[in-house]
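Bear in mind these aren't lab numbers, they're just calculated from the coordinates by the rules spelled out. Here the structure is a predicted model, which means the values were calculated and not measured. Cβ atoms are built from the backbone, for glycine too; each structure is taken alone.
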Structure 1
Amino acid sequence: MKPSHRLGFVLRLSIALLPAAAVAGVPAERGPEAYSQAVDGLDAAQSAAFLRGRALFHQVWVVAPSLEHEVEGLGPLYNAFSCSACHPGNGRGHAPDGPGERMRSMLVRLSVPGHGPHGGPRPSAAYGDQFNEQGIPGVPGEGRARLSWQPDVFRYPDGSLCALRRPRLQLTELAYGPMRKVQTSARIAPAVYGTGLLDAVPDAELLTLARRQRPDHVRGRVNLVWNAGNAQMAVGRFGWKANVPHLTQQVAAAFLGDMGITSGMFPQRNCTSVQQACRQAPAGRVPQLDPKQLADTAAYVATLAVPPASVPSDARGEAAFTQAGCANCHLPELHVADRHGASAGGESVIHPYTDLLLHDMGAALADGRPDFRAGSRAWRTAPLWGIGLAREVDGRAGFLHDGRARSLEEAVLWHGGEAQAARQRFVRLSRADRLALLDFVAGR
């Protein structure tokens, strides 16, 4: 048995032997399995799809050609061997501690000035729209992404200190020529639990929220993006810049961008015209991900439950959260339609603490890379539900798009732009009220 075949077999066996609590919808409020539960109420067919999708999510994909045709197709260029490598425990990724550490659950988006097909980012002619550090045998990886940190210290009016860090990205050891005028955006992998519910929020609700007047000159905007499923423009809701319209496309795009695995939605390999070894590498079956595998993986992600609130609502922390203005963007409630069977748990209202809209977050968080209607300073409001368990699931989990924040407090202090007024109110709170606010957020 070849090493790649043996590794795939061992992984599937280990998945089969996971504790029943990890797959049976039994609540796990704390610990590494907090984001790995199925929603309640799945019928037999949905439970079977959840299990198949879970196996695919953890599957180590192998290089073609392989005797294991159902899991071949890794690369030729890629960032990870599996979905779970970037989303440990279905949670968020983290940034390297320094330039000597490789990106394990983080990637770098690329573009050049101008617009690509359908108004989206224009890919680099030599490197495409995502920097792939790894290549299968015979195909050079694109290079090395190195992240270093510039330390800073924030001092509150009461004298309290908070250590911050600012990222500096370098792309080195470039295998396909120099990069000219390339726009880059380093991003950690987001958490995937609860995405089925976010997928079920009607477009009409997001458009209504975008028209709503809010305090502090806060104005959410929808991103209009390309729907590869029906070849039309659509409201975006997934991705750090809300640049993907629905969950199945998010899953298919990740298979291609992160692992180089094609699907019916994205049938072209991620090789540019100058990457000849990539273009000539054996492909195996085409597309490499069959429709059932894509559907099962999307079903698994769609039916991952949001962990219950880990801390009962504290009146002091909730009041501070609201009075500071955090709820202007992190809306406590959204409505859902029944688009994923039991994924909504029979409820019509969810509590994700997001509006799924774009907001100007200021120059400090700008990445210099636009994405459809999202400018370089614009980011989608991150959901807060379950966020306090992030480091119980993965001890290195980061916050904000590039993982610069190692705590919720750091994340708040990086807010600017439309969130500047809320940040300033947070800064002026007493230490006790700041901690109460952060405890409230962590308990959602």
Structure 2
Amino acid sequence: MTMRPDPTFHASPKLAMEAPPENFAYTLLLSPDFSKPDALAVIDAKPGSPTFSQIVHTVTMPNKGDEFHHFGWNACSSALSPLSGHAFLERRYLIIPGLRSSRIYIIDTKPDPTQARIHKIIEPEEVFKKTGYSRPHTIHCGPEGIYVSTLGGAGKDGTDGPPGIFIMDCETFEILGRWEIDRGPQKLHYDFWWNLPRDYMVSSEWGLPPQFENGIVPEDLLSNKYGHCLHFWDLRERRHVQTIDLGANHQMALEVRPAHDPIREHGFCGVVVDTTNLEGSIWTWWRENGKFHAEKTAVIPAEPAPKEQLPPLLQGFGAVPPLVTDIDLSMDDRFLYVACWGTGEMRQYDVTDPRKPKLAGSVHIGGIARRTPHSNGKAFAGGPQMVEISRDGKRVYWTNSLYSSWDNQFYPGGVPGAEVMANVGSNGGLELDKDYCVSFPEGYRAHQIRLEGGDCSTDSFCYPSVRI
């Protein structure tokens, strides 16, 4: 018998870009009023298919009130690590955490995505008992297991101790325990990712459960009490090594996107809002002579708007902040996509020079004040939110819901679930695909997307790309 790694595992980003395109997009659906269970929708992404851009399968969960947020695979290209890899794992299971419930679902996508089903459910009591953490948020597959970041510590409101990261076995899905050996000054959490060969992790900050579960807390925002730091870790020793404070006015340092090619020691972070002027920003970090540095490299200004076009939360400001709620980096490390959920814009930056991003493309759709319809004429509520890029960099997908209680504050008219896709020009530029416009069942909102075979916010690589 001949054994070989899963063919969706790729040694380098360049090899991943050359892989076959995705046939399906997996999208999380949430019930904002908790009247129905959350669900996983499987969408046909094959051009020319009679069911293109339609839901072809749904996995509905047995519980209500989970509030699905970010999810990921049990294994990815990091399994090819020469240090502790599991070369014969499969990219088979989707790990879906309930941010509000602290419950975790394991979904089996084999033998076919259209037959995906629940494989296992991990109840919140097990998470609490084995980790002391709550509110699981982001999933990353690492060489030796599944990493899960959390936004809450222990206790009913998640404030009894700081949040952190825990590890799950990638084959049995048993929770093994906390990841951190020495957390240093880290007290808040949000996103995390790494450079495996360079042996570092970076993490970011949002806020504690009382600061987000019932909506944004204006008093906390205006007094700069949300997260505004980046943390850097020794990955193998599980030890905090450095904090970079972006400045207290740079509230909510969220998604972190390290360069895919491990030879490059830089990455990007999106900041939701600057409380001094309502602008959003992109920050670039890099390591030089063993020390990490970060600087603001792009800003996105707020847009003035009449009071009658604004929700009560923003009427006193007379403007719409861009609200940078997600970013994603193409597999070749060339284009950074920035979702401006407030102003209704998807921006594309050329980051060939990572410290000098250049705006290369833009699409407007939705937005608090603009309310721009799709180019095919269909209405689009909310704004560009969770963004995902195909491995070859030719297609960019996004949804429109941030978080149920925040949706209600910024878009009180409602955010019916929607998913769109834009095609990318060979030298940059974005154009909405008029045929890819997914409608979801009434009462559901759409959040994160994962692509069959991997995507640009899933995989981490062990080997550098060959440049010819």
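Quick notes on this structure:
- Parent structure of the calculated result 0.30, given that FRET efficiency 1/(1 + (r/R0)^6) of positions 237 and 421 (r between Cβ atoms, R0 = 35 Å, to 0.05) is the read-out and 1, 2 the choices: 2
- Origin of the derived value 2.9 (distance in nm of label points 7 Å out along Cα→Cβ at positions 45 and 389; candidates 1, 2): 1
- Structure (1, 2) behind the derived value -1000 of helix-only ellipticity at 222 nm (-39500 (n - 2.57) for each DSSP H run of 4 or more, over all residues; to 500): 2
- In this comparison of 1, 2, the computed figure 4.8 for distance in nm of label points 7 Å out along Cα→Cβ at positions 69 and 149 is attributed to 1.
- When Cα extents along the principal axes in Å is computed for each of 1, 2, the one that comes out at 67, 54, 50 is 2.
- Ranking 1, 2 by distance in nm of label points 7 Å out along Cα→Cβ at positions 221 and 293, the structure that comes out highest: 1
- Comparison across structures 1, 2 (criterion: relative contact order in percent (Cα under 8 Å, 6 or more apart)) gives the highest value for 1.
- With mean count of other Cβ atoms within 10 Å over residues 269-276 derived as 22.4, matching label from 1, 2: 2
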